[in-house]
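Below you'll find the structures, each written out as structure tokens.
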Structure I
């Protein structure tokens, strides 16, 4: 029997499968235009790394990714990993919402067989497209024995990242995906891990409890700038938001008028989380129980996902674990 790893490539669209009319165009392209066979054909030596089975799940620009897509992707990932003939999964994705999908999968899939996401900043049709090398290295990492039990991984630009750590830090640069707080876990060529991922929260949300759901509770993010009026918070609740994440100044600092509005929201049963619009750093929990809970190390986008899942599952223990 062959010892070559057997991997499933799940494609969701994104720039990595994008095409433009000109090879010099890196912005005016159609995302998700290429099917999996075209992606694989564009990478010489890819099938030498692993036996690949393709699963074309979505063909969308990741700016249009939604919680419904996450749930569908989660179900498909679980389906493939449950098969004896599948040794791991590689997922192609767009960079715009890569950190959100990666974080969702981190929270809902426990460590085990490798799950590796990859993406690109230039479309497949571009000169010096980065997608082919990123895909090659993602498959190499997923096929490597040391990637098992490392949790969900992201491989781009020669680096291996933990899914929970990444953010997009630039609109166009090839090294736009980074992990500012913890740095990369390792290098993709040759595959080597410098240190293990932080897996305290990995798989802490029961995927079984989410099975059959077509969406998640609505949670809105509100950006709070100097002098902003909290009317937006009231409007969000009126439109059906069950949770609110506030992207606040500094250490999750609540302006006085927003504090009153947040308290009123909590009185109505709406969950409110204090996060920060600052690029780096944790938000500390307040001693006053009336002050909304802090997002801890989670930025607003990740805090939103955590709150959606906490509301969907509905256990105080989960909320405490997510916002540490």
Structure II
């Protein structure tokens, strides 16, 4: 075994070498793409990477983070030991106007190199997102909903990435990827959404986008327990967004369906479940939506309590809301 002093002398140059490695440049090929297409980014170091390789930090320079680029890179790439460069496939979010420039940076050793990729919108006469569907609308915490995105024409070589976003952005209803790739030659792709609604029913609108082509689907996550919640503001005249909520059955077994009675403590406010004609939530569903009706006689600011009673089931559950203008 080497004495500690000698060992320090032997390995000190290696540590110093690793610390001094810097990035020399980064580039993208092709430097101009159409929305959804794949490109190749290359990072070159000033010298070969030492033992263990070198981790390079990757970022986009947009005002708001490019979530598509994040998913494709996780903001890092490793240059293997003994190598001076590494190339890897990337995706960036689709553009809504011609010549949209996305700046990309690669940094290591206190030095940053920059490049950019120019993105043009898709030609809607040739390509488009034509449909976005889900296999079910409600899922209990830990459950999955499968989304299917369809495009107008077969995807090109390398596939075509369709951006996926949720509104509101910070919603804790579901987690899912920031894009899905339609494989080359195909016209559809599926992806999974995992319900994270552990405390109360939660709603999120999911958008599938390719340039200005956009399709939407609304999904609801509910807790594993029997629950009720109002999903959005409640008004006398809701306009384009109806007053609605959800009753969640969670993961409670209900092989013969579940009959739910809805009651309100306020005259002029009623709730109606969206269920089949027999009045029961089917065995294969984790819950159901309900619409809320508010009479003109109910003043704005009125606090309302809604209660859902599961006939022959768990104890009733309630939620409260305030009628808004």
Structure III
């Protein structure tokens, strides 16, 4: 089945992620309409896909020749295009950021759940070839995770030695996705969270899963904001792996999207995943499958809300200086 889609917002990743994926999947998606706050971009994209440029998002979602919408850019409109699409009975692919308040915007989740439409929140780290291969190794060779460390380099606008308030500022949307990434790899929701920030230059967010001595798993997301923005080249020099994961039977190091090195009793294993399908193509395939399937899946959106709640609890931990217990949720990634 070929889905007739409308594009709302194009964003920075349009040229590198979504445009190539839609070209490759032209047997599954037919772009019919494009809306962007930048009219010239909408016109050129519409011309390329032989679609119609549209002046407003509501006009786009209520078109009778649209089955689903791809919301690809975060802007001042917030959730309005998604809610309008749900009201119009159109499936939604949401790639407009995850930095939302899970409590204040819980009504949005309820509205989406009650609409009955398919809704996929974009979580690209889940679909990276290195992540998927790591999940296979955990199930077959490496065994259950025991310790995870995620490294994140945050470039500061401050000069060295200046511990101003923006020196350790993080992108909440990325932090939410990193929390979800850890939960997806572990396969469980965290039990508690602890967060500390030293001199506004280093932030550590610690997640604990199953706080029993024999089965406990710990994941740390470390953000280093000590380098100023003019030293971008230095930030990437000999930087640690994006994720280091110690398991029962070995250890693995991954850098997204396709670098994976792992060790077990037999020694070192280096796997080349460059030939795997790109992340954008994998995610749009999954979206097509969820829309055309008879089984409705809102798992990604629910997982994103739960991860946002963890980030919010981490703020409380930093302010109070105490560990914060988290409510029990369903198993991350469970379908």
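What follows draws every value from the coordinates through simple rules; no lab data is involved. Keep in mind that what you see is a predicted model, and the values were worked out from it rather than measured. Cβ atoms are built from the backbone, for glycine too; each structure is taken alone.
Structure above, values below:
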{"quantity": "Structure (I, II, III) behind the derived value 156 of volume of the Cα convex hull per residue in Å³", "calculated": "III"}
{"quantity": "Per mean count of other Cβ atoms within 10 Å over residues 136-143, the highest-valued of structures I, II, III", "calculated": "I"}
